[in-house]
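Colleague: These are the structures, in structure tokens.
Every number in this text was worked out from the coordinates using simple rules, so none of it is lab data. Computed from a predicted structure; not experimentally measured. Cβ atoms are built from the backbone, for glycine too; each structure is taken alone.
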Structure I
Amino acid sequence: MNPRDAATRLLPPILLEWWRVFQSRVGRGFCYRGNFGTWDEARCASTGYDSAIILEMTKAALLKVKNGEAVYERDSVLFNEIQYSWPLLAGFMWVAAQSKGRLNVLDFGGSLGTSYYQNRVFFRDLSEVRWNIIEQPAHVNVGKEWFEDDILKFFPDIETCLSDTQPNVILLSGVLQYLENPYELLDKLLSLPVEYIIIDRIPFLEGSKDRLCVQHVPSSIYPASYPVWIFSEQVFLLYIQERKFEPVAEFQGFDDINAPVRTVWKGMILKRKKII
């Protein structure tokens, strides 16, 4: 995963898709291992993944949701009822309330629309809703062919999205830890003319140094492994605050996975600080 720049290289969202496929089976052997000095070292200790399989599984599941044949999809698995992340939904509605009922989301690495379909019933009475997903070209092509409509849009990079619309909130759900240079992406996003950022499903550890591991999927499911960061919460929050954003709220994430250090999964709603 070698981004041309942090905005346009979307390999980590594909890795996110692999994680989504098997997220509901965390107790069957998923784990983080190691403490690597560089991304290349971690990548050399990884086996890789099959993104085509992941994309096809996700497409098939979400088409059932779109067509009313299923209620909810997560990790390409279909459920009989929607499993809401209430803090995440509260963040979206709070942003809309600050913007006279307008919700325009830049969903970086948002697959084929999982978060949109999860929450769309609550968006029906808003004055304006638009959901912009930035993904790898293969995802964008599938998204445009099978899922794009007046609300849900797909783009290959941030610049193309911003040339077409002006989002008022950015969503980063389980994305940052799979980027080779996550702080470069944060720098770009925090510099955009967007007042709100929602970060969800991100792993933190205590201490003052991020840890680079390899995430393993059990061979009984599919032999795959890939680099992943566990962030120092102290460093991460300081980084955000130095760039003129502040947490409005923090919440506990629902992810769980074995790791060599104590890991806590969290989300947070960020707002740009007012300059006095």
Structure II
Amino acid sequence: MTGLNRELADFLRRARAQVDPARAGLPPDGRVRRVPGLRREEVARLAGVSTDYYARLEQGRRIVPSAAVVEAIGRALGLDAAGRVHLEDLVGLTAAPARRPARGVQRVRPGLYQLLDALDGEPALILGRRTDILAANRMAKALFADFDRIPAPRRNYARWMFLDDDARALFTDWPDQARAAVESLRFEVGRDPDDRATVALVAELRAHSPEFAEWWEEHRVHQRTHGSKRLRHPLVGPLTVDYESLTLPGDPDTTLYVYTTEPGSPSREAMHLLAGWAASDNAPPGQKAR
């Protein structure tokens, strides 16, 4: 198996198994399907390539298909936008040197700290590679956790989500949020499978979280750009926050997340109450933002 593209092989096999043959437009052929999803020859036929060529690709052979072939395979497998980008990453279409600079310690420039302070009324986080938490404003610490209390090398959103009991208790929809974290990390691995810190993080989470290990094996990918989170906050009770993510110009490895609430909603009232707690000395230890 030396020299094989294991990530590509695993992704293609699992993606193929998730396709409903009927929805893919394939008529019944009377043969018994021993495994769920499409057969290799069916993917090849839908993509317009030979069965042998697709089989070698799914075996992880070191071949680089054209952009047109990758697009056709993505259509045959019913991949969404994130899945198609992940497939392009895995086959090497997007592995240009500019996308893989030397992986040093990420720093947040002073202007971004000023931006976080300017967003004082709304929770805001800056995440880096592999969901490392690079910075958080006062409201983000009050809403989620005082991340400054976590040692910098372990200050990671996925690690916090899976290994911190308070995170599990905080999110009403924890399984959905945790799955999204796994799928985002899978997407990250596709961009740079040799990043040692990412590999170590995945190994740690697989060893200590059965849920992470199970969901990691599904090889689903997701690129978070916007959405909602439902929380059961220990100070202000239930609330729902919406988030938007902004990839910073000139720094594709750094993303700003801003969390807001619907005007006039109970969640907005809860956020106002939380802002009051965060600005006062009345919040219990561990909840007071610093």
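Colleague: Looking just at distance in nm of label points 7 Å out along Cα→Cβ at positions 38 and 134, which of the labels I, II belongs to the structure with the highest value?
Modeller: Across I, II, distance in nm of label points 7 Å out along Cα→Cβ at positions 38 and 134 peaks for II.
Colleague: Oh, and also: A value of 2.2 was computed for distance in nm of label points 7 Å out along Cα→Cβ at positions 150 and 166; which of I, II is the source structure?
Modeller: I
Colleague: Can you tell which of I, II yields -13000 when helix-only ellipticity at 222 nm (-39500 (n - 2.57) for each DSSP H run of 4 or more, over all residues; to 500) is derived from it?
Modeller: That value comes from structure II.
Colleague: Quick one: distance in nm of label points 7 Å out along Cα→Cβ at positions 230 and 254 came out at 3.5 when computed from one of I, II, so which one is it?
Modeller: Of the options listed, only II reproduces it.
Colleague: To which of I, II does the computed value 16 (relative contact order in percent (Cα under 8 Å, 6 or more apart)) belong?
Modeller: The read-out comes from structure II.
Colleague: For structures I, II, which has the highest computed value of distance in nm of label points 7 Å out along Cα→Cβ at positions 86 and 110?
Modeller: When distance in nm of label points 7 Å out along Cα→Cβ at positions 86 and 110 is calculated for I, II, structure II comes out on top.
Colleague: One of I, II was used to compute semi-axes √(5λ) of the Cα gyration tensor in Å, and the answer was 27, 24, 17. Which one was it?
Modeller: So the calculation was done on I.
Colleague: For distance in nm of label points 7 Å out along Cα→Cβ at positions 94 and 126, the calculated result is 2.3, so let me know which of I, II that is.
Modeller: II
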